[in-house]
Structure P
Amino acid sequence: MFRICIIDDDKIHTEKAKEILNSILINKQQEFVIEEYNTINDVKQIIDSNQFNYHCILLDIQFNNETSLSLADTINNKYPSCYIIYITNYLEYSRHISRTNYSYFIYKKDLQKELPLAIQKVINQMNHSSVIQIPVNGKTVLIDPHKIIYIESNLHKIRIICTDTVIESYKKLDDILTILQTYPSFIRCHTSYVINAQFIKEYSTTSITMINSVNISITRKYKDVVKNFLNQYFNPFLKV
């Protein structure tokens, strides 16, 4: 799920941006959610409560008597994988945003022309970063591997259990393992399960309990592999 938020105190521009985004992402058959915030404080509260969960933000720069550049700094530091697209009516801000990490700068009068280019750039960047793509019902769902708790397989379907959602797809577990092979925290512990060691709550020689209290067996076939993996992942001197 491609999660976008628009942070802008101008309702007219917010609605225009939402209309353009809907058109772009529906055309790409991309599953998405668009949310909006009208003040910087609204976003700060979301960040403070650890509820900020977006792949991309459209960020207006001028808000009454303040700018959003300090907010951009916070997002850069706390959520470095979140892509920022600046939108503004004031071209002079183009000189001030260089101290932040961002993907695109759009002059609001050029929104119709530039926003599709900006979103395509973000999608291209995401495709070459930490986001993986999973086909679901003819659409493509984007998943941050660092949010996957575990993956289970049942017949020809897999369930990907994430910290914020559950995704089902008609894929083989072996195919997902191939996609995840560059991420060192994933290990297969059972014919039907792949777990993310980042979310292990506790474990023994026969089972692993994940942070959501789901208990997953370590089958004999994978026992030695899992033991060696856990020793290396957590502590080279740790005995399973």
Structure Q
Amino acid sequence: MTASRADVVATALADLYRDPAGGRTRLLASPMGAMPRLGARLARATFAPGLLLSDGEATLVDAEDRPRGHLPYERVFDVVWGGRRHVVMGATQLDAEGNTNISCIGPHARPKVQLLGVRGAPGNTVHHRTSYWIGRQGPRILVPEVDVVSGVGVRRGAADLHHVVTDLAVFAVVADGQLPAVRLRSVHPGVDLEQVRAATGWALGEVGDVPATRAPSDDERAWLDRLDPDGSVREAMA
């Protein structure tokens, strides 16, 4: 049975946790959004049993949302500042350095569109591992330069930018002083490389033989059906 694009994306989001930040085996996952949360739950259910998940309030839960511990709000900041967290955030704009914008579109002093504000993005990106989920990749989202820097990129002191997962591809963030720092790692099955180029606001350059993003194993697919039994999370991506 051929895996759906949504199954592939959920697996890619789970794979974000295969390399724990700083080599830590116990790490707080903070996935923002339904698909990132499904990916984190899949990771917890399969290869990352030490991954800590929150119910969004004060309870730590397992992959099936069963209570497993307590994390009051004031303790979250100890986890953040200690680098023991991997957040998967969204972004209205993301550029080739890994800077992100969730604040406004247009000049900050006179924006065309007001968004969320910078929120926790600066603290997240300077203290611990950060990845991004872009549900609809396009050149107005992956831009040459963000209008406002909310989350910092590799040249502004990001602690550990990891990966960017989109509905088309997976990008790795490489802090080696070269641009683009956000580099194509894999293309989802059924997606053409030229689609990814057209949906990226900076030149990808020579990318060589780009592999396909891996499909879920039979065990992972069974877990996806268990964690998302009516398929509503995956169907929302279609």
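Comparing FRET efficiency 1/(1 + (r/R0)^6) of positions 102 and 174 (r between Cβ atoms, R0 = 30 Å, to 0.05) across structures P, Q, the highest figure is found for Q.
Identify which of structures P, Q gives the largest calculated value of distance in nm of label points 7 Å out along Cα→Cβ at positions 14 and 46.
P
Here Rg and Dmax of the Cα atoms in Å, for residues 70-125 alone has been calculated and equals 11.4, 31, so which of P, Q was it run on? Of the options listed, only P reproduces it. Using P(r) over Cα pairs in 5 Å bins from 0, in percent, for residues 78-189 alone as the calculated read-out, with 2, 10, 17, 18, 14, 11, 10, 8, 6, 3, 1, 0 as its value, let me know the right label among P, Q. Going label by label, the one that fits is P.
helix-only ellipticity at 222 nm (-39500 (n - 2.57) for each DSSP H run of 4 or more, over all residues; to 500) computed as -7000: which structure among P, Q? The read-out was computed on structure Q. Set P, Q, criterion relative contact order in percent (Cα under 8 Å, 6 or more apart): the highest-scoring structure is Q. To test your reading of the models, identify which of P, Q gives -0.85, -0.93, -1.02, -1.27 for log10 I(q)/I(0) by the Debye sum over Cα atoms at q = 0.13, 0.14, 0.15, 0.18 Å⁻¹ when calculated. Structure of origin is P.
Set P, Q, criterion distance in nm of label points 7 Å out along Cα→Cβ at positions 30 and 198: the highest-scoring structure is Q.
Computing distance in nm of label points 7 Å out along Cα→Cβ at positions 38 and 166 across structures P, Q gives 2.0 for structure Q.
FYI, it's all coordinate maths here, none of it is from the lab. Only a predicted model underlies this, so the values are computations on that prediction, with no experimental measurement involved. Cβ atoms are built from the backbone, for glycine too; each structure is taken alone.
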